[in-house]
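Multiple structures follow.
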Structure 1
Amino acid sequence: MKTFKGRTAVITGAASGFGLEASRIAAREGMNVVMADVQQDALDRATADVTALGAAVLPFRLDVAKAIEVEALGAATVARFGAPHLVFNNAGVSAGGLIWESTVKDWEWVIGVNLMGVAHGVRVFTPLMLEAAKKDPGYEGHVVNTASMAGLVNPPTMGVYSASKHAVVSLSETLYQDLLLVTEQVGASVLCPFFVPTGIIQSQRNRPSEMTDRTAPTKSQAIQQALSEKAVGSGRVSAAHVAQSVFDAVRERRFYVYSHPSALGSVQTRMEDILQTRNPSDPFAQKPELGAQLRAALRAAG
C-alpha cells in the first residue's frame, strides 16, 4: 500500500496493546479509523485518544467470536466510510496450563476469539475489499492477522493458545496465496509477536461468564500465568514499535512481521526437528535452569 492518507482502517482489539497503537498510527497517517473492542470503557477512552489526533473514528463494541457482530461491524464500516483499505484482525486472548487441564470452555473461548475472530474478519471484509478493487483500479487493500511466535513453535503449558495461533498462521498463509490467485490489489500479512507488554495477559478480565466452567485456575494454569506475566512484563519491545512494524510491512507488502527476529532460532530448530524426523527439541536448552524450575513447580503441585 503506497499511501494511507484518506483511507480507512478497521482494527479489532483497538482499545489496548497493538490495536490501540495501530489506531494512533492510522490517525497520524490521516486515515479514518474503525476501532472495535469488547471492553466498552477501554474503547471509550481509546476512541477519545485517537479522535484527539484528528481522525474520524467509528467506535464499535463487539465480541469477535460472534459472527453476527463482526458482520454488523462490516455493515457499519461500509455505511460510514465505504470499503476499508486496511483490516487488522488483532483481537486475542491468552490461556495456558497443562493441555489436558484445559476445559471445554477454555477451548471454546480461546479458539472463538483467537481463530474464529480472525476467520470472521477475513470472511466479512475480504469480499468488500475485492469488490472495491474490481470497481477501482487504483484501490489498494491489505489484511493483517495477529498470530504469535507461539504460532510457529510449541512451548509447554501454552497448548490451547499455541493451537489457536498456529491456525491463524495457516489461515493467513492461505489467505495470501488465495488472494494472489484473484488480484494484485489486496495483500495479506501475519504478525507474530514474542513477549511484548500489552493487555493480553489480563484478558481473563473480558472473559464472558458463559465461557467459564471452573471457579479457580488449576495449579499449572496459575504457574503459567505467573511465568507469562514475568516474561511479558520484562519485554523491552513496545507495542508502539510492533504497530509501526505492521504499517511498515503493509507499505512494503511484506507477509511475515516479527517483533523479535532474534527469536527465529527456535523456529529453525523446530523445522529441523520436522525435517530430520527427530523428537521435539528441549525448549529450555539455552536456559536449563528455567526448565528445571518449571518441572519442579509442576511436580510439587501434583
Structure 2
Amino acid sequence: MRIGISLRTSFEVDDVRLGARWVVERARAAHDARLDSLFVGDHHVVPVPYYQGPAILGRLLTEWGDRPFGALFLLPLWNPVIVAELVGTLAALGEGRFILPCAVGGGAGQFAGVGAGPMGERAARFEAGLDIVRRLLDGETVTADGPYPVREARIAPVPAEPVEVWIGGTAPRAIDRAARLGDGFLANADLTPDQAREVLDQYRERCTTHGRTASATAIRRDVHVGIDDATAAAVAEPVIAAGYRGFDPSACTYGSAETVAERFREYAAMGYTDVIVRHLADDQAEVLASIAQLAAVHALVADA
C-alpha cells in the first residue's frame, strides 16, 4: 500500500504569506517522511484565503523530488484547454509523474461564482471536458462542440509521461463514471470503513462491466498520528467531537503509528492501493509532528 498526502491550502490568517509558508513547510515534511504522492485540492469563490492548486503546486514541487504529484480539478468549473495547459506545465516542472484527480464538484455558489452554468449540466460538462483534456495531453489538435466549443486547440508542453486520471465520487452514477472513464478511482474522505468496502466493491463490479482494469484504487482519510494513542486522541477527539466536516467519527483515523498502520492495512485488505491523508489538526506544529510520524506508518504498511 502507498500513502500520499493531500495538503490543506485554506487558512484563516491575517498575513496571507503565513498560510502559504505553512503549505510549503508541510510539503517539505511530507517529502522527508518519504510519502508516496502529493496532492492539492480545488475550490473557488472562497471567503477566506485559499491558495489555488495549480499555482501553489508549482512552488511545492521545489520541495517534493521525483515522486508522483497532482492537483485536483473540478472539471465543470474549468475551461478544458486551460486545464490541459496547466497540467502540461506542472508535469514539466516536476521530476515525478503527474496524476490528475478530477470530479464533478458541488456547491451552487461555487458554480455561479465562476459562471460554470447550471449544476444539473455538470456531469455532461465533466465528460466533455475530460475528453478534451485527455486528447490535448496526448498531443492532439482538438476541435469540439457541445459545452466547450473549441477550434484547432493544442497545447505545449505536452507531458513526457502519460497522465493518470483518477476520478472521485460516491454516488452510483459517479462510481460508474469512474469505472468507465478513469484510470483509477478516488473514494471520498467521509466514507465509513463499511461504506468504503461497499463503494470499492461497486467500483470493481462496474470496471468488470466496462471491461476496464484500474491503475489505482485510492481513498482519502483524515488523520492524526501521535507518538502514542493518547497523544493522538488529545488532538483528534476534540476536533471530531466538534462535528468535523459532518463526518461519521469512524471515517477519521487517529492513533499511534502502529494503530494508524493497522487501520490502513484494513483498507489494503479491502483492495485499496493508496491512502491519501489529510490532517484533522489546524495547528502547524501538530500537523508537522503528525506528518513526521507518517514515516513510521509508511514503513509499517509498505508491504501491505
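Of the structures labelled 1, 2, which one yields 0.25 when FRET efficiency 1/(1 + (r/R0)^6) of positions 53 and 165 (r between Cβ atoms, R0 = 25 Å, to 0.05) is computed from its coordinates? Spell out each step's value before the answer.
Details: 1: 0.25; 2: 0.95.
Computing FRET efficiency 1/(1 + (r/R0)^6) of positions 53 and 165 (r between Cβ atoms, R0 = 25 Å, to 0.05) on every structure in 1, 2 gives 0.25 only for 1.
Quick check: 18.8, 60 is what I get for Rg and Dmax of the Cα atoms in Å, calculated from one of 1, 2. Which structure matches? Don't jump to the answer; show the numbers that get you there.
Details: 1: 19.3, 63; 2: 18.8, 60.
Working through the options, I get structure 2.
Quick check on the output: 0.25 is FRET efficiency 1/(1 + (r/R0)^6) of positions 77 and 269 (r between Cβ atoms, R0 = 35 Å, to 0.05), derived from one of 1, 2. Which one produced it?
Values: 1: 0.25; 2: 0.45.
The correct label is 1.
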Mean count of other Cβ atoms within 10 Å over residues 141-148 derived as 14.8 - corresponding label from 1, 2: 2
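One of 1, 2 was used to compute FRET efficiency 1/(1 + (r/R0)^6) of positions 213 and 261 (r between Cβ atoms, R0 = 25 Å, to 0.05), and the answer was 0.35. Which one was it?
Details: 1: 0.05; 2: 0.35.
Only structure 2 yields this read-out.
Values quoted throughout were computed directly from the atomic coordinates according to the rules given, and no laboratory measurement underlies them. What you are looking at is a predicted structure, and each value in this text was computed from that prediction instead of being measured. Cβ atoms are built from the backbone, for glycine too; each structure is taken alone.
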